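The structures come next, written out as structure tokens.
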Structure P
Amino acid sequence: MLESIWFILWGVLWAVYFMLDGFDLGVGTLMPFLAKTETEKRVMVRAMGPYWDGNEVWLIAAGGVTFAAFPTTYAVMFSGLYSALMLILFALILRGVSIEFRDHVDHPTWKKVWDTCLVAGSFLPALLLGVAFANIFQGIPIDGEGIFQGTLFTLLNPYGLFGGVLFVAMFLLHGCLWLIFKTEGAVQERAAALVNKLWMALAVIAVGFLVATWYATRLYDNYIQNPLMYVVPIILIPLIVVGALVMVKVYAGKGQWWSAWFASSALIVGVTLFGVAGLFPNLLPSSINPAYSLTIYNSSSSQLTLKIMLGVALTFVPVVIAYQAWVYYFFKDPITEAEAEEAYH
């Protein structure tokens with residue numbers, strides 16, 4: 001029972017991370033397309049400035065839960081996927097450094113270098129996280145000893161890259177919607193004009209990914225066989241994904257941007273939970289032999305550890321949620337160009 005609870009928490013933490021960090025990864029990637037002047041670039045940086053580092057707390061939490069609740073899975077994941085995960089880590093570091101450094105020197109070349117780093121440090125994590133999770137959904141080549149039989153290029157298979165493209169598209173739309181109600185003027189207008197194009201691209205990619213998942217993975221089979229089917233209606237998750245995608249279009253068409261962003265959030269959470277629920281009870285399915293797969297049963301910590309951790313999580317996670325809710329409320333007002341200029345003088 002405790003293993004199942006921690007599996008659900010594991011999936012929810014990843015979903016929350018993608019939902020929150022997704023919009024600022026999208027904003028960073030969109031900078032070359034939406035910001036034409038230095039002031040507009042500063043507006044976009046300010047639009048994600050108070051949030052991006054707090055959003056990454058959920059990445060640390062998801063990794064921490066994997067380490068503490070499922071240590072064997074953590075060991076295999078962070079050794080087998082080492083190259084991809086290190087690239088993600090370096091890209092996230094590069095993004096954080098670029099946000100802090102770009103205005104330390106008032107020179108066009110200096111700013112151009114760090115703006116390029118910001119874009120790369122936003123795009124690469126979005127792409128590689130999608131590649132990593134798509135490969136987990138598909139199954140990775142681990143043998144009976146938990147050794148990864150492949151390289152970084154093994155992960156860059158068609159289905160893995162398809163997952164990366166899906167994540168990039170979701171985060172671009174998510175970030176674009178965020179900019180609409182967090183900015184004013186030219187950036188807001190360009191973002192609003194781009195939403196429909198991004199939605200159309202995402203709709204095509206999402207439908208294609210759902211179809212590809214039928215052939216490349218066993219997720220749909222697991223839905224039928226999953227014991228959780230008798231506890232929660234997980235079969236509804238794919239329907240929620242489709243419904244959220246449609247509602248983004250409906251709300252955006254009505255100019256209800258907050259509602260559209262929340263629908264986009266539901267879409268990202270739904271896509272993540274769609275894959276996670278389909279994996280149960282696997283955490284890392286093996287593409288070599290299903291018997292080599294790491295599950296919540298053969299890779300979990302002791303019952304005492306899981307029980308103590310559950311008490312800690314129930315105590316401190318609400319504190320983190322309350323703090324982040326306060327941050328989002330405190331910085332809820334749109335960023336103006338005058339405010340962005342004043343902040344850097």
Structure Q
Amino acid sequence: MINDLVSKRVQELKSYKAESRIQGIALDKNELPWGLDDEVEEALIKSIKAMKFNRYPDSDYTELKAAISRYAGIDPGSICIGNGSDELISLVLQTFIDPGDTIAIYNPTFAMYKIYGSICGARIWKYDLDSNFELKLDEFIASLQEQKPKLVFLCNPNNPTGKELALSEIEEILKNTAGIVVVDEAYFEFSEVTALGLLSGYDNLIILRTFSKAFGLAGLRIGYMLASPLIISYIDRVRSPFNVNAFAQAAAVEVLKNLDIVMERVETIKSERERLIVLLKQLKGIQCFESKSNFILMRSPYSDEIIKQLQEAGIFIRKYSSTKLKDCLRVTIGTRGENDKFYETVKEVLYERA
């Protein structure tokens with residue numbers, strides 16, 4: 001009986017399966033490999049001790065919005081806070097999509113655009129990237145004008161490919177679509193390319209960011225949206241009043257007070273990313289793609305053997321099964337020691353195959 005009562009859209013949905021917490025070297029979820037800096041952690045503990053847990057958190061996010069405003073250089077009225085950028089994706093869809101409306105996404109890209117879109121009853125139009133995961137801009141824009149989507153999702157840099165659109169390409173898309181363009185900048189700190197400067201000229205632009213990646217707060221689930229005050233006002237009609245807990249708010253404020261530590265770690269990840277790409281490109285039997293994020297996408301006919309041997313070594317990365325990502329693996333950049341262990345294991349598999 002219950003099955004008959006469940007929404008048809010949900011019955012047809014395949015849930016997103018995230019691996020549970022694993023023991024070993026976790027290079028599968030694009031997390032930062034370090035915990036909070038000791039000084040940041042001590043300051044956060046002090047702020048936690050002063051909290052009154054019997055009271056609801058600040059629903060206006062006054063202190064956090066002020067901190068993000070200073071960091072991003074944007075008025076607090078253009079900021080919305082979410083329980084991770086995942087919730088913000090869902091809120092955007094709930095705000096703008098009626099059943100049957102079209103949303104546009106890449107193939108491949110972050111899976112939650114399609115999942116949340118399907119829950120809202122959207123028609124999902126997918127643009128297939130080429131074999132090297134590049135977007136052909138003219139073709140994409142022509143298709144957008146034909147499909148007329150209400151929402152266009154641009155993950156930049158794209159997850160899982162690591163590829164990046166130039167600002168000029170994003171602006172061309174904004175100019176040539178009547179819908180809302182959502183630029184997901186989850187990996188902005190690693191790429192340093194942002195559409196923020198376009199906000200003043202395009203009222204159909206939404207930017208999403210997160211504290212889960214560069215800031216190392218994945219376990220606290222907190223993200224933010226940058227958009228026109230009008231769009232923010234509509235999103236706030238849909239958003240729950242206390243959607244982000246006091247602990248997460250305090251942690252985000254604290255890490256924004258210590259940007260020198262954050263940026264030092266970002267530079268370390270970027271340096272390790274480039275070093276690992278150079279090493280992987282020297283190996284036969286694997287194709288390594290350039291990346292502007294904190295992960296690298298690879299393709300190998302020996303992907304199953306690589307995954308098996310990595311797991312036996314206590315190293316966990318992401319393996320894909322979709323047609324577009326056949327034989328593809330994604331590895332998060334970890335510490336130098338973790339990266340070296342990953343590389344040596346992959347090299348061993350490929351040498352054995354050669």
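Coordinate-derived values only; no laboratory data. Note that the structure is a prediction, hence the values are computed from the model and not measured. Cβ atoms are built from the backbone, for glycine too; each structure is taken alone.
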Mean projected area of the Cα convex hull in nm² was computed and gave 17.1; which structure, P, Q, did it come from? P
FRET efficiency 1/(1 + (r/R0)^6) of positions 173 and 245 (r between Cβ atoms, R0 = 41 Å, to 0.05) computed as 0.70: which structure among P, Q? Q
Which structure, out of P, Q, was helix-only ellipticity at 222 nm (-39500 (n - 2.57) for each DSSP H run of 4 or more, over all residues; to 500) calculated from, if the result is -12500? Q
One of P, Q was used to calculate distance in nm of label points 7 Å out along Cα→Cβ at positions 149 and 189, giving 5.9; which? P
With relative contact order in percent (Cα under 8 Å, 6 or more apart) derived as 22, matching label from P, Q: Q
When you work out mean count of other Cβ atoms within 10 Å over residues 101-108 for each of the structures P, Q, which one comes out largest? Q
